[in-house]
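Q: Some structures are shown below for you to check.
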Structure I
Amino acid sequence: METPGQHKVVLCDDAVVEILLRLPSKSVLRCRAVCKSWLRITTDPSFLATHAARRPREMLVFPESLTVSTMPLSLDDDNSTEEDGRRFLCDPTERHPGSIAIWRKVLYSLDGLLVVQQRPGFYIVCNPMTRQWTNLPVLACVTAFPCGFYLHGPSGEYRLLCHGVVEEEAGECKDYYYILSAGATEPRRLARAPADRPTIMGYPVPVCHRGALLWSSCHPIAARTGGMILAFHTVHEMFGLLSPPPGATMMTSLFELDDGGICAATMACVTQLDIWTFVHNCAVEPWTLRLRLQVSPPNAGFLVMSTVISAGDGSSSILVGGPGCPVVRLYDLKEKKMRKEVHCRSAPSFLVFSESLVSHSFFDRPAPHPKLASIKFHL
């Protein structure tokens, strides 16, 4: 009941939308219970797409508890410990009282979706914000190596590319590439895959650039092609090779900058990081040296190799770290210096995550696989 002198303030829909777009996903979900108008706004596909595009980038980290958490990639935050801003995301680990916990590896992160390996050939796709999960088509293979997760532009399908090993006649094993589409019932076989399998390291996480997945190192044919970059065109579903930058090794890291350019980072020595930019339609020398960074040597006990991702804030900054090393360094490419050092108690994954409430029909499939494992999400 209004008292004398008070006036009821009614916001127009545009103002409400702008306010709701600034809220984190958990708050948006709660706002759906306020009124029918807010429910209509927060379930509109255009609102959900815009909200997802505005969510900040975070990096997945895997604590000793075998859960999945995120840490912010904000460059303005002066905090340097992992606990600052870290939040629990989900728990894919299989746990039974009195037995050893079985870690289910998080393979990929894309558009708010995570891909989790339940076992080789059996993969789960989930959205931690909406607490939904289901399985991708199951590969009936002797073993399988996941290659990359991507959005297929023409169909709008999320797909997982896999290298599968199948046993055929007379016990002979053959290698094929497969497409596992979210929402499909069966995997689809593509071309033959190389028989020299990546049994130790697996395929590295690729970079998706202009509709192509790119692998810079550790792919099966890198050794016998002189370190060529492997490319998979996701529309034409064809493989190809690209020339690597000068000085490339198995430790070269590919990444995409905020402006959409593809770059490669090579370590000329333990204190020097060269950043190369790929120039399209240049047959002579497609790589141009963008800059040379003097970097701090790796911490004692860790390998001399770097994984690089863009900070994603429009500042042309990159995060540099190494396998298993709990230290991540932020370098400014414009100022050519280190901005800050983040000390993590757990290993950073260099998988970038951003919240999304965008709905996907494949989560509504009526009959997921009977052996689909459960995943625990945030409260």
Structure II
Amino acid sequence: MPKLKTQTLVSLKQKLERDVLIGSDRDNLAPSTVAIYVRQLLKLFKSGLDEYSWSHDEFIDRIHYPRMFDDTKFQNEFKVQNSDMISLLRSVYKSKETLILTLNALCKMTKNRFKQIFDYYNRVRKELSKQNKSEKLDNELTPEEEAKYISYDELMAIPVKVKSDIIRQYGNLLISKGDFDVLHKSKRNDYLLFLFEYITRYLNVHYPLRLVWPTVRLEPVEGENYLQGNNLYLNDFKNVRLMGPQVIDIDSSTMQLIKQYLQFLTDPLGQTLAKLLWRVYNGRAGEYDYTSNKTGGFSQMLSRIFVKYNKKLMSMNMIRNIVESNLIQSPQYSTMTNRAKNDLHAKLLHSSYAANISYNKISNRSKDAPLDF
């Protein structure tokens, strides 16, 4: 394994952020979008280490000057030559949406400075986008998706089951300071992990807001995501540039849970809180380490804690598919005005169009009788 694989990625992350921002100086990208682009590129860098043993600068140079080669099948599909960078990209990322996302990052890395290469990445991106839009018209679950899919009722039942398990084992969801103090240290950590993962499941099932929950602060900070009163103010999320900042009204049951949970953290743990979500790291309780390059970490953690209860990997995208499909296919949806529909979908941080095209999944389309007009 190349020695480079153990070197720090901090300097590379800084260089990638710099180049992405140079290529998007007029695009007003949200910090979270820049972070996502950098995360994709870092994964590309690490995936190519074994084959290319590249340094940080060599990786960036290869983005700017990919090595082209003939590939008849690729050229017939994309009308350009294949390259080592695109070949690596397609070996690492399989879904078209993730490929397009990473190509967005490559375009930002080359825009305004390497026109020929920008045009190259952009041509591949546009063709993949065209294919992706066409495929979404057939919004039936694939066999792979159906194997992981659960119903809306099953999804909503997961936090309920976790809560019941905590109460059965510890006597209450949020135990008293006295009960917490008498627990053995290892049992305290077991309880905290149980509790933190319950809160994480609950919030991401009832409010599947992409991956924003670990970023939510408890005091207003300009340009960031924060909770104030019963409102969640979202200023930094993936498509904020298109939708604008959003304010989500949190229901009373969820707010009561949040307040009780925060009081627990303040009392038994004696913590001064800056962010909402906490968890156990190396045997100690603390805030999620959700710096700009750790988005993938939370996504992976979310999949892991859901599989404990439904035996299936539940990505945030799958949770959003289930919630949106339940809404769109409900009898009430057909009676709503377009404005009401748009307001509901905005609470999940996308438009009505995106919800219907990208998130509405059906499992029995081929079994339905065709509609005659």
Structure III
Amino acid sequence: MNTSLIEKAEAYLVTGTKNNAPAQGAKDLAVLLGRRYNLPNETLDALALAALFQQEKPELVLQWLPAQGASSDLVQSVDSLLRSLQADEATLDLPQQILRDARYYRLLDGQAGADAMLKEQRKEWETKEGKAYDEADWPEAARRYWKQLRFYTGEAAALMGDTRREAAKAWKPRDKEEEKEEKKADKKDKKKKKDKKLALAGEEFPISGSKSVQMMFKTSLRNHIDLTNIADNKANIMLSINALIITILISLLPTSLQGHTYLLAPVGVLLASCVVSIIFATLATRPVKTEGFTNIDKIKTETTNLFFFGNFYKMNLPDYKQGMRQVIEDEELMENAIVTDLFFLGKALGTKFNRLRICYSVFMVGITLTVIAFAVAYSVH
């Protein structure tokens, strides 16, 4: 991160009558959330600066940042983040969602932070509406505020959700229906915490409970697919080169070797290396044999994956729907399917690259030996 520029912004905010305490808290939370989502340093810089300047006019930021030597891309990113605070929620991307969540940084301090946040909100409402809340109306307004407050990212909810719920409980007695909903929310949070502990013990994979884990799985799957495409392209290159060499040799052999029997050895080495290279390149691109059928009883044992076509293309539609329904309705089975898919995709990719390595090694050694054999043949002859 560009700590020098961020420190200059912090120092600027304490000059004159400015107070950077709220901005500092929002900046720290924005960077924390950004790191939890593995955002690049450039995005973290923009987030930090946008959080610091979110109470300032965008025009001021557009003047101050270039004066400090900030790049045009960074200035544009900060400006986009600040303007997103007034944008429609449906159009927000992840950094813009993080910036909105950073406004609730006081909730990291527990109940004391929630009280300070509510006090500031009350002052803002009274200034805007031009009237003060009396003690009879304020509890309902406070509780409504906490109930309607929502987080835009899963990581923010995990960090501050408990504090928000506890703050809501402190105002006005709840009816039975609301108590039931809050109990469900508490139960869900407890399950997430339990899943996290079990995951650390190696017993489960709580993918649904963490946006960071979901993002990592998506990235891994995409990388595996990209690497598979790269391996196939490499294999196709070897197939084309070796097939071309063999075609040329076969067409020239009948005429070129007459009276030049000393060339048989180097030509034989070249042909042999090309044939072996073609075999391993073909093996690297050859599809894996699959049964195309999955026994429904195996789904509960977590030994199959219905998201892979090789496990269901021979099944009839009703059986496939029944199996998929079992997987979708059971979160543990769903998460296990994702892990299984990534594991076997990696296994297949490892086999593919291992065969490719042999192919390229044979081709490299074969060409080298062919050149040496030709040199020896010509020198001896």
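Q: If helix-only ellipticity at 222 nm (-39500 (n - 2.57) for each DSSP H run of 4 or more, over all residues; to 500) comes out at -24500 when worked out from the coordinates, which of I, II, III was used?
A: Label of the originating structure: III.
Q: Upon calculation of Cα extents along the principal axes in Å from the atomic coordinates, which of the structures I, II, III produces 112, 63, 34?
A: Working: I: 83, 56, 51; II: 69, 64, 38; III: 112, 63, 34.
Corresponding structure: III.
Throughout, read-outs are computed from the coordinates displayed, never taken from laboratory work. If you're wondering where the values come from, they're calculated on a predicted model, not measured in any experiment.
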